Structure I
Amino acid sequence: MPNCSFPHSTGPSAWIERHSPLISRSGPILDIAAGKGRHTRYLLKKGHSVIAVDKNLSSLRNIKNARLSLIQVDLETGAPWPFKKDMFAGIVVTNYLYRPLFGPIIASLAPGGVLIYETFARGNEKFGKPNNPDYLLEPDELIQVTLNKLHIIAYEDLLVEQPRPARIQRICGRRDEI
């Protein structure tokens, strides 16, 4: 179950709040593994167009907004990346890790597009789930997969206490303008 997340407030991640103002309104934002939609709702309230993708969209179907598109797909089936022809002003990923998507995610950022990614890292096994190494970032993994592909705006590898203790990595990077 790669989308292992822990209970949190219904509000957006502080990391998303901090860096989402960097995302242009020139194109849509892709919210990968949107879950219950806390980031989708937040970004819609900020005036963005959002494409929310998840294998289960039941928590998002009640959102009525012309700037929202819902895509129900399991991104881990080995099927081709469904957004090959799309370019996004921003891509948001939280509490989700499926390594084969790193390349397609970065390739789907429009010039000037911003990636905001936050998920669990090795060391989290001390605090509970996820504890399977397949779902925990290796040390500096987010830096390594974005190196020479994105301009790193901010990166953290740390222990958080709220909403519960967890080891996480998070990054915000921008694709160079062409």
Structure II
Amino acid sequence: MTRLLLVRHARPAGSWDASSDPPLDDVGREQAQAMAARLADRGPLPVVTSPLQRARETAAPLASQWGREARVLDEVGEIPSPTTDLAERGAWLRHVLMQCWGDVDDVLRSWRDRLLDVLTRFEHDTVVVTHYVAINVAVGAATGDDRLASCMPQHASVTELDVDRDGRLTVVSFDDPSADPRVDSPM
């Protein structure tokens, strides 16, 4: 059995429809440090991160604390958008989040399948710093929920899943680190 600790990146300086790759804002940097402190006694574990800046910056305090280098994997990156226009991208995301995987195109289903393939092949307990929809993919696979948005992971939250020998995912726990009054959103 392998344990995955899926960390949603901390709060970025810009939303998904305002910036293509924003860094963390001041609150996000504090969230990343707090997440590293919460997970300190769980490692050292391998740390994998999305290539996007907000995820790499979230992973950095934990990787540094454990004396590890975070491994960047494209497969745990953000859901692929059909457009680079930021306003269109935001409208597209709001629309697609209301759908089920059976209703989306082959590009998105292929992205989901690659993500699940990577997540179910780790040989050791691993921290994966990723994104809102990616965590929803894993939780949906574990629970049999076909919706793109089946849970609401907050910034810098940790969702724990077990992967059995046959690649089946089981949700172990959801972490709500904050009770932070600043509201998180999927974007």
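No lab work stands behind these numbers, since they all come straight from the coordinates. If you're wondering where the values come from, they're calculated on a predicted model, not measured in any experiment.
Annotations
- Each of the structures I, II was assessed by Rg/Rh (Cα atoms, Kirkwood Rh), for residues 42-129 alone; the largest value belongs to II.
- Relative contact order in percent (Cα under 8 Å, 6 or more apart) - highest-scoring structure of I, II: II
- Structures I, II were shown, and helix-only ellipticity at 222 nm (-39500 (n - 2.57) for each DSSP H run of 4 or more, over all residues; to 500) at -11000 was computed from II.
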